[in-house]
Each structure stands twice: as C-alpha cells, then as structure tokens.
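Q: Listed after this line are the structures, all set down as structure tokens.
Values quoted throughout were computed directly from the atomic coordinates according to the rules given, and no laboratory measurement underlies them. For clarity, every value in this text was computed on a predicted model and none was experimentally measured. Cβ atoms are built from the backbone, for glycine too; each structure is taken alone.
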Structure I
Amino acid sequence: MKLQCEVEIINRMLPTFGMRNRGKGTRAVLSVGRQEQKGGHRGPIYLMICTLKDKSGSRYKLQENIENLFSKFINEGKATLRLREPAVDICLSKAEVCNLKNFLSAVSLAHKGNDANPVPLSRLTPAKSSEIEKPRARLIITNKKDYPITKSFPYSLEHLQVSFCKLARVDMRMLCLKRLQKLDLSNNHIKKLPKTIGDLVCLQELTLNNNLLETFVVELCNSTLRNSLKSLDLSENKLKALPIQFCNLRELVNVKVDGNEIIRLPFNIGHLSKLRFFSATRNKIPHLPNSFRLLVLEKLDLFGNPFVQASPMVPDIQLKIPLSLLETASRAAISYRIPYGPHIIPKHLCQDLSVAKTCDCGAPCLSSFIQSIVLMNLHKVSQTVVLVDSMGGTEAPIVCYFCSLTCYSLFLDKYLQSNRM
C-alpha cells in the first residue's frame, strides 16, 4: 500500500530540550510493507517514508505501535499518526482523499496485527524520483515536436496550453484531466469541439482563438461548464452565430468573439448577469438584441461591425389585431409564470415560449409585435466603451419590441420629445 502526499515528522521530545521542529512538510511516498527476514520468516510490518533527500526511506514499526490516529480532517487530505516508539507525530497533508482513507485503513489493521488479506502490503524498496516529485500542475507546449505522442498528460495538470501544434481536433487524453482549470488550445486547426469537454468539471478558462471553429456545440452549454466556466475566448474563428443555449453559461465573466463572421448575438444575452467584459469586434452584427440593455459591463468593444442605421419611425409591424388565442394564452403563461413543459403542452410550443420577446413595458410577446431599431448609448451598459466606429461614436442600434400600438405610441412620444430638446 502506497500513498503520495506531503509529510512532516514532529519529534515530541524536542520541546523538552528547548528545540523546535522545522514546521514544513516535504513531498514523500509512504509504504506499508513487511520487513524481509532471512530464512523466509515473516517479519513485522513497517511504515516506510521516502523523500527526495532520503530515497532509501525511514522505517517505523506499526504493529502495536500507534498511540493515536487523528483523522478529523481526512476529507481535506490531512491526517496524523502518533507513534509510541519513537515518540513522533507523522503529519500527512495534500493527499488524495480516497487514497488516504485506504492507507489509514491499512495502517490501522497493521497496528492491530491483522496482516491477512485486508492489508495490501508493498515491498519496502527505495522510491523512484518520479514517485516523489511534486505533481505537475502546469504544462505549456508551443512546438509540435514537443507534443506527447506515446505518453499521457500528467493527471495532476491544472493548466494546459497546447498552441501552434496544428491540432485538427481536441486530443481525448486532455479530457481525462479532471483537475484542469485552464485549457488553452489557441493557434491550431480545430474545426469542431467534442461534447465531452463538458466533463471537465473544474474548467474555468477555455481559450480557442485562432482556430477553424464554425459552430459552438450546444451540448457544452448544457454541461457542467454552466457552473464553472468564467472565461471564454473564441476570437479569430469562423463562427456565424452563437446558440441560444449559450446564455446557460451563467458564470461567464469574460467573453471574446472578435474576428468571426457572427451575424447575430443570442437574443437572451442579457441573462448573463455575471458578464463584465465583452468583445465582439470585426464581425457582421447589424444590430444588438433587445436584452443587451440588461447587461452590466466594465468594458465593451464592438468596433468594426456593419451596424445598420436606426429607424424608429419605420417599424416592422407584425402585430395582429385581435390577438390569436395562442398568442393570448402564451403571453398569459409567461406573465403569470405558469409552469409548462413537453409533458403538458407540445414541444414546439415550449420552444416558442422559451424565445419570447419582451416589450419595453416588460410584457411578453411571441409572434404578434411591432419591431423597431433605435440607437442606444453603450455607456448605459458599460463603464468603458471602445469607440464603435472611426468617427468616435459610442452608440449602437438595438432592436426594440412593442406588444401593442399603445406601447409603440408611448415610445414614439418620448422619442420625438427627446429629439425636440
């Protein structure tokens, strides 16, 4: 039985001589095994601790030699073995919780003298340097010749960057790195993302700029990334749109989609309540969605988009009077927050309700509405605004919806009044 962790050995007799322990843990490999004896006799079970400075290891007898076992913080990867002879405390930390529990079980059984099958014994041999070295948390590869072909990525990686390696797809070995927090695959030839990226439960930053992506996989928006992903860089790809489900990634703080071919932003982008930095320069966005007004940003950059001219006096009227029964019922279901689902109403109606538009008055509307494009000063949603065009403008066209002629008339009155002033 072996365990990799940090170890601090505290001699309980030192304070009586006016001395202190060092107070710092060392990376080590702990083994529980039997001392080999001549003639094939079974010797006592020992605990061996190997470090980089002492690969041959220090040995401590276990049978009937453990005075106490402190495991209150075992779920944090910590425990302490108090030995009778010598009078030392062996403090363990930064251990894998599951491995630590198994190891302590083996130690406890060895102490009681129960060395039958339940105790998985190891050979008490000197440890290898690779076993003792601190697990690697960061790996950066920027040259194709350095890319690992035959060996796996270190399981302990928290930050992995693989750039300029001409990857055509995401290596499935990367998706086994469950501790990964930052994944940078910029400057490659990746055309499609695998759905299993969503299995990286700790992933906070995903960088994919300068690739060949044409779509952003919907399944990623419904994966565990909803609870972890904070930064996403999709710049310099071939994206034409982001899916509606993109706004399920509610933890996003920083989003970059510069240099793509995006013709529209998700209509519900305003639901990204934690978004603070948004950049979508050099795309093909004609106007912003209505919910864009709900964002509270620190920095916004929309330079280089072919924004259309605002035309509040020339609306697109799709209002049907009187309203159809379907429109009336749909508006009521949303306004009164009536629960619905595919087990209650047809699936296509659920989809229609999920993409309902919002009038300036706050009321919902589906297929019956008046649409108008007006100018909005971007400083209303962001503290810092990069100029929208070379003329120094900070205004951009935004789509507005009106659920009735009354709402549209009220809007026109305010608009005309503001222009007179």
Structure II
Amino acid sequence: MGVGRWALRGVGIVVTVLVLVGAGRFLWPQPGIDEQPGSAWRQLAFVRAAIDGGADVEAQGQFPEGYYFSNALYGLAWVQVGLADPGTRDEALREARWALGRVESERGREVFSPGLRPAYGIFWAGWTNWLRGGILALGGTGDAAEVERFVDGAAEMAAAFTGSATPFLQAYPGQAWPVDSTVAIAALRLHDSLFAPRFGTEVANWLTAVRERLDPATGMLPHRVSAADGTPVQGARATSQSVIQRFLPEIDADFAAHQYARYRGEFLAFPGGFGPALREYPRGVPGSGDVDSGPLVAGVSLSSTVVALGAARVNGDESLATALGSAGELLGLPLTLPGSKRYAFGLVPIGDAFVVWSATARPFTTAPPPAGTRDLPWWWRLPWLAVLCLGASAPWLPRVAGLWHRRRESAPKDPRPAATSTAN
C-alpha cells in the first residue's frame, strides 16, 4: 500500500475518532439543575488564567462591557460553585472577592458615567451589588465593611427607582435596557433575603410599573426602552431575555413563571430540525445580529443560547437545561486538559465566562427549584446523531464502495448461453 493511501487511512481514523468523541460528549448524562458540572473547576481555572493574561482587556475591545463581564461572571460563577459545594467555600470567597475588586476598580468603572443615578448607571450598580450580595450569601455577614458596601449600594439603587418616572433606569446617559434594572431589583430582593426586609415596596412598585410597559407584541419585557418614560423602543429579544429569565425567579415566582412560558414559546427553536437553540427575535420577526447578539446563524444567537442554560436551570426546566448542555458539549468544541477546560479552543475567553456562569447557575434568594418537565420534542437528538453517524462513516464510504465494486467484478460469470427468443 502506498504512502498516500496510508495517509488517507490515517486521516480517516482521526476523523472517525473525533466524531465518536463528540458523540460520547453529546450522549454523556448532564448534571441535574441542582448539581454542578464536574468540569466547573477546570473551566474556572481557564477563565482565571485568561484574565491574568489580559483577556478581559481584549474583551473590552469587542463590546463596551467586555472587561466588566469577564470579571463579574467569573466571580459569580465561583459564588455559585461555593453555594453548591461548601467544601470549596474558602477558594470561592477568595476568587469572588478578587473579581469584585476588579469590577469596582477604576478600569471596571471607566466606561460608565459617575453622574448617573445610581452612580455609574444601573448596569454597573446592579451587577456589582449582585456580586457583593452573592459573596455575603456565601461567606456570611460577619465582615462589616462588605455589609456596609452592599447595604449602601442597595439603598442608592432603591432611592433611584423611587425617584424615577420609569422602572427602567439608565445604564448610559440617555440609554436604558430593562434587563439591567431586572438585575438591580434582584439585588434588592437579595438584600431582603439576607437581612431584615427593607425594599419590599420598591420591588412591588417596580413589578407594577413593568407590567404596564411590556412589549405589546409578545407580552414580555422589551429589549430597549425610552430613557424618559420606559415605553418600549425595541421589542423583546433573546439577548436580553435570556438574562432576564435568569433573574426574574429571584424577584417574583408567579411573574417569572408567566414570563418564562412566553420566553420559551417565542424564542425556542429547532432550525432545520437541529436544536434546541434560541432565535434572537420572536417567532416570525426578522432581524439581524448586532454587538449584543453576535452574528446570527439561521436566526439563532449563540450567546443567547449559552445564557439560556442558566435561565433553564433557575426556572426548573431540566429538559431544556439538559438538552442545551448536551448540545454545547458537541458544538462548543470543548478541549479538556488535566487542569483546565475551554470551549471553541479557548479563542474567546469571555464566552467561557458566560458558559461557566450559566452552567453553574442557581438561585441566591430562594431554594433551588424542583426539576420540572416541559415539552421538548422526543426526537431532538436524532438529527445530530444522524450527522454524527454520517461523519464517522464518511471517510470509509469510498473504500467500502470500491470493495463492493471489485467483488462484483470478480464474481464468476454464468457460463450458460443467454436464452434466445422463439417468437416469430
């Protein structure tokens, strides 16, 4: 056999092995919604190493909150891991506090406006106080300085909501996104779950005002609103909805259940029979990708689909969480090493930060929800398995066809003469 033929056979073996490894990852059981992925520590190790190497600064060049999210999600994922496994509490507290220091730093605040109310805008204030509260939930309330910063941050946000004509405060001057205020209200609820209730009125008033400003087309929180009065400027989109659905159960269980059902109905998709995935725009609504959603593939936002895993976990949707986790292990091209795990070969570390935050998601203000079952097509794995089978066998099809052809050619011929017609 020639060198070229051996080389082709070697390539075929490699392709088949890679496809079979992917199939194994796809079919491997996923953790329950009250469990943590066994690889969470490896994922966090990669994200930390990437941040130490400047990945958060590089992410800032990709979108305005790149530096902030790289660090905040790393810290929040550690809080979630620590809450799930008390044995990791000390390491989780150390890493979460390190991340908090970075988001509170001058670099962490530099793209936000100190003149807004609350200072640096509701995006920075809400996410930062959510991380502060998570650290308190994990480590207790014995550190007076940590408690003071958290309580002061909550009071400043509550005062801003009370003094506003809209439930959706500004993240940047003249710009408001409901998702940011949702995170902030969840942080107020977190305060009341850790300490004596104080902000129940503000939370109740916010819910009332939000119900009056829902996107009329979908009945969900809009993507972007007027900073002046909170009226919708752009309807619901999966980019913000996937985060909103992660936080609504922390605020109000009934409203969250209603919104999550609509979210699933409007955005859950199986393009071409492959899925599950989250389309960026509601069913039947065309649209293009942008800096929020990233490029769209068949209308699907990959970033929204990643974050949807966390939303499914916090809403008790085990069937969707399991399916999204399985698909991610196949399509995310994970690379697992003894001390780390990364997706997409580690080319986009901020994506890994979103993955580990979503994969470890759990509520801070309530007990983890019981696993529920919602409709997911029974056949959802079959298209992926068909493609995997084809991919594993494709390198060998020409050889099989050649063997079949040669066997047919070498088969003995029938020695009898062909029959002649006796018809006139």
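Q: Which one of I, II has mean count of other Cβ atoms within 10 Å over residues 229-236, as calculated from the coordinates, equal to 17.2?
A: Here the read-out was taken from II.
Q: Next question. If mean projected area of the Cα convex hull in nm² is calculated from each of I, II, which structure is the one that comes out at 32.2?
A: It traces back to I.
Q: From which structure (I, II) was helix-only ellipticity at 222 nm (-39500 (n - 2.57) for each DSSP H run of 4 or more, over all residues; to 500) calculated, if the value obtained is -4000?
A: Here the read-out was taken from I.
Q: Okay, next question. So if we calculate distance in nm of label points 7 Å out along Cα→Cβ at positions 149 and 173 for every structure here (I, II), which label has the highest result?
A: Going through I, II one by one, distance in nm of label points 7 Å out along Cα→Cβ at positions 149 and 173 peaks for structure II.
Q: Tell me which structure, out of I, II, gives 19 once relative contact order in percent (Cα under 8 Å, 6 or more apart) is calculated.
A: Among I, II, the structure yielding 19 for relative contact order in percent (Cα under 8 Å, 6 or more apart) is II.
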